[in-house]
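*Asks:* What follows is a set of structures for review.
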Structure 1
């Protein structure tokens, strides 16, 4: 899917995306000083006694014990067993605010919904929560265009691929949040929350198999370890092994994943350390294509996705995360967090960079070596407090974040003679007649890299100017970003550094018409220095953005019916879109100037009767450049609906059935090296995709439960993800998976 991960660091598709480089020239000494100072602050308050509040889960009685203690506003309770509805989002404004009080559209995707859908890639989960994608993996799009990679536990996480077994939930913030979060795009931000240790012992093993031959084993083990005085030590280990066959020819999706976490609760303090390891053997890009009229091409058979033997990538992600959560006083909390992680990609890829010739019914393949490494170090501190100024209830949230990184990019084309271009007929490509080069073969071109940083400090003030009626929110952030490019890793030759400083703002107001209905409005800004490069590898100008949004929220029937409706206008300067791949294997982008996104979106959760629940989302809008023309890699419509019913009668107790549907329309792809035979055709509008998934689960007793999923129940051939018209991820046909879980 991702033709060049430099898309994250120094090459962005046209975006509302503001792909902010997560590499920091803030020296390590500064980062260490920040963490040391924050730790000293935590120690100085360690004698303050906080009142702990038990978190709640709402499955069956035994599972209520699985929810962790809500020690502070920064701690997130488990969403397992809660269904699809939550009135609070602990990461919404870096506080445990009620969603009705946040001047922004927020959708929480719980672990229950993740389990029901059954997908292990984030984009395949979030399409049922009103989120589109750029490619299948960790790439998302909101309000018409691509946004940045997600944040993990509120820290930037730029890995393009990840298995979601370690995630408890997703929080989708529609609209800008750059005043609070590094790597936040103008169109929205996805926050992922990891699974953390639970106070009671829970152990489970799950086996899963698909009808096309993939099998998967998962384990989730958590509980207390021991206590020393007032200190309670607990753990959680989450792991997965995925092997077997895949549906498409010459493709596998094998995974080895483990995430151990150790946690210490001592009076008013939580200390948590986690290790992340994921190894994926997979194809790193989509090679299918669409017809000039926008349909996914299947003339060579549904199982032909145009991969040659050996065209695979070994992807590794490793990292350590740590956090200290300290309750400073009854209404004051602090969180110090840091992470050091890396990912690497290695393998040979054969892809249709030579394009498609539709009149001739041929496609042309080239090959390149994927050899890339990114290393990140991130630290941040957040402090939140509630207090009164006279009769006015207020809340202050402030903190700072830094991120340093280094990259080594050796994604280059092979030398002449190693892999000459191959042109094949699209209807009978006979791709087994040749294979990808050995990854150790010599390449042409010069390896490059870079180091850069992002740093900010922020302050946000919330005030209930009129109690239970009028709330004002003001946020200011001073942000500094600098990119240093290394044009030649062999000689160390550097390119021209680019940097930028900006004071960003966020203004919001919430007016409660009644207890159940609130109006809100918000304005916010973003910026990012130059990162994208054109076909001649020239850096494109810095990006600035401004967003205006207004809407209303409802919470009827004691929260059983919650919704948010928003209208918005987003403006971004100096935009570009992914235009293709050069012969040397480097991706490039086409500048299109200023873009404007306008439209509206709507989301809701509804529990009409016990056991029955729904979650839905809707978006309609347009994305235009400064001339009023349509923009590549944008879309105009998306809606989704998921529903589940848990039978209440004694005879059927434990049985749940449900379905999820999503439809994406108006998706536009650039033509690039696609010869369509249609004069003047620069963009292809993809045929709308309709995904229907069916699911059922049965809890036999306290130990055994079973699940059945039917994906793409309509058996449609559609575009699952796409970078342009001939880098497309195809959908699977109708497929069935079954799983069994034993809890002990």
Structure 2
């Protein structure tokens, strides 16, 4: 039995725990990491075999277990299936700061698995997984540059105070969500969403986050020092030095091949050069034995040529200067009939975004371990193989597509109007039709166009730009609007989105160690200038959201009814509300607080549905007049339908002028009569009516007795000397006492 080692500590007002030695002991390394009561088991396994890859084979999985929040999974199988979108994003968040920490040339497969054991619904489980992965790898003596850690930084809206690893409640009261990861010495990954904050405030938060990371790394190292870690010499693949010697002389030829603004043409030239070098410099036996090493050396040659070109001449592969933006082509309203659309093209990257509006009950429900139940604004990003001129399978979205869609969604969410301002569910889909770098930023810009074209009253338009970095020693060049080759072969992919007022989203992956705050500040300033240039070009095509929604979009009107009337509108088994929808063609959503949303493409349909609902809940008042339908006839009178949910009684004495023998002599079922409310019983709610424009009572048939004339000359006194009721439609007879016989009339 391995000794159980526990490190409990408190940092920035939160309690944490690192533990090893009891669970998952056959893994290369295993750590249980806890914040509050939220507990995650993180394991790392390193394969025993080396594979001939030309990349580092790292796989990270984040497993959401519903038992962690005391729930049984939904669906038929009652078992966790594929990861949720949140789970996929968390796996990416763990992968990105861990991957650059491995030594070059390490080719054994590494699998990191983070399994949620407890989610207390107070503390998020994602950030602590990075520390768990780092510790698990270091327990296995992996060739990994750790410790590494990740923190989330929030900022209190009222006080402006930074908060480290906020609870869900603290995050709700923040105008910033900055997730930053790295080591005590450098930042390797940044994700941020913000409510239009300034570059200066974002930089201050990142500086504070770097300090917090260092504090967590210090505690993690203290924990590791207590563990009996046995050093291990992992084999690191080193290529035969003759390979580089034979490839390096072709750097000028590679630079020439790279000088082409057209992606397809440039790639063809580069691949042709690589093939010729491999064929001319290596024998068949060498190519077979050194296949991966030769490919890696040729890729390294391409990287060195591209970087040398930028650092020495300031000229990029497509001829641009470092600050220059590629040509723009912007078309709002590109598609007919859809609710909103926008085509955004920057160089050879093209995205078509389409906006669809729907009822609020069409929101995205989330089945995750987080407290959030769903979202009404959804952004989805698709990256088909043809966008890069390739073939491939198309199916469920891959991690990259989910990540890019989430970034664009985060960038636009701060400017989306509230439910009260705009009671719609909003779905935007970005189809990447052509890609040569910065496709996520193109989708962000295209989606802004689509939202404005749809008439969504966004608070401000958003633009985005991807920044790059080439760093060799002290030589640093920051690149605006990077293309694919500058992303793959450069040192940084830094995406910044925002309005003219400030930043709404940010994402950075850093491959260069020693990235200073000064370099980040320069990158943010250069990104701000690029964003402003792109935003101005967008506003030249559509200056503000359309004043009217598309005629194909539903018009949603919101009304409020008393809660005790909801049952009347729904009806038994939903019969009433379904009838209204079938009769009018409108869609109706009824909320528990009495809010009702009515949606219809055609205006009259919505108005008809609204009138029917208001009619159901309306309480008739004394003195109100109605044209009502006779829906029931009794000996004592007729029931008249005033509203869909209310009937009133028209007494037999008020159906006509004069004495009426039977109600049927004057009224029939289905007749429409004009009535007035005389009385509403405050206890029972029963309604008494009087008929307006009464007809004269029909003459009595032969043999029937004529009505007796009043003895008081018309004043209406009865036989007891009491004055009767002379009001229109009222009988003058006195109600018979119980002891009187009918023969006395």
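*Asks:* Rank structures 1, 2 by relative contact order in percent (Cα under 8 Å, 6 or more apart) and report only the one at the top, that is, the highest. Walk me through the numbers before you get to the answer.
*Replies:* Numbers: 1: 14; 2: 9.
Answer by largest value of relative contact order in percent (Cα under 8 Å, 6 or more apart): 1.
*Asks:* In addition: A value of 3.1 was computed for distance in nm of label points 7 Å out along Cα→Cβ at positions 102 and 574; which of 1, 2 is the source structure?
*Replies:* Numbers: 1: 3.1; 2: 5.1.
Traced to structure 1.
*Asks:* Turning to a different aspect of this structure: Quick one: volume of the Cα convex hull per residue in Å³ came out at 144 when computed from one of 1, 2, so which one is it? If you can, show how the numbers build up before the last one.
*Replies:* Details: 1: 144; 2: 238.
Corresponding structure: 1.
*Asks:* Of structures 1, 2, which gives 22.9 when mean count of other Cβ atoms within 10 Å over residues 158-165 is computed from the coordinates? The partial results should precede the final answer.
*Replies:* Working: 1: 22.9; 2: 15.0.
Computing mean count of other Cβ atoms within 10 Å over residues 158-165 on every structure in 1, 2 gives 22.9 only for 1.
*Asks:* Shifting gears a bit: Suppose distance in nm of label points 7 Å out along Cα→Cβ at positions 454 and 686 works out to 2.5; of 1, 2, which structure was it derived from? Numbers along the way, then the final one.
*Replies:* Working: 1: 2.5; 2: 5.4.
Working through the options, I get structure 1.
*Asks:* Starting from the value -9000: which structure in 1, 2 was helix-only ellipticity at 222 nm (-39500 (n - 2.57) for each DSSP H run of 4 or more, over all residues; to 500) calculated from? Intermediate results must be reported in sequence, preceding the final value.
*Replies:* Details: 1: -1000; 2: -9000.
Value -9000 for helix-only ellipticity at 222 nm (-39500 (n - 2.57) for each DSSP H run of 4 or more, over all residues; to 500) corresponds to 2 out of 1, 2.
*Asks:* Given a value of 12.9 for mean count of other Cβ atoms within 10 Å over residues 78-85, calculated from one of 1, 2, which structure does it belong to? Don't skip to the answer; put the middle values down first.
*Replies:* Numbers: 1: 21.1; 2: 12.9.
Source structure for this number: 2.
Coordinate-derived values only; no laboratory data. Not measured: the values here are computed from a predicted model. Cβ atoms are built from the backbone, for glycine too; each structure is taken alone.
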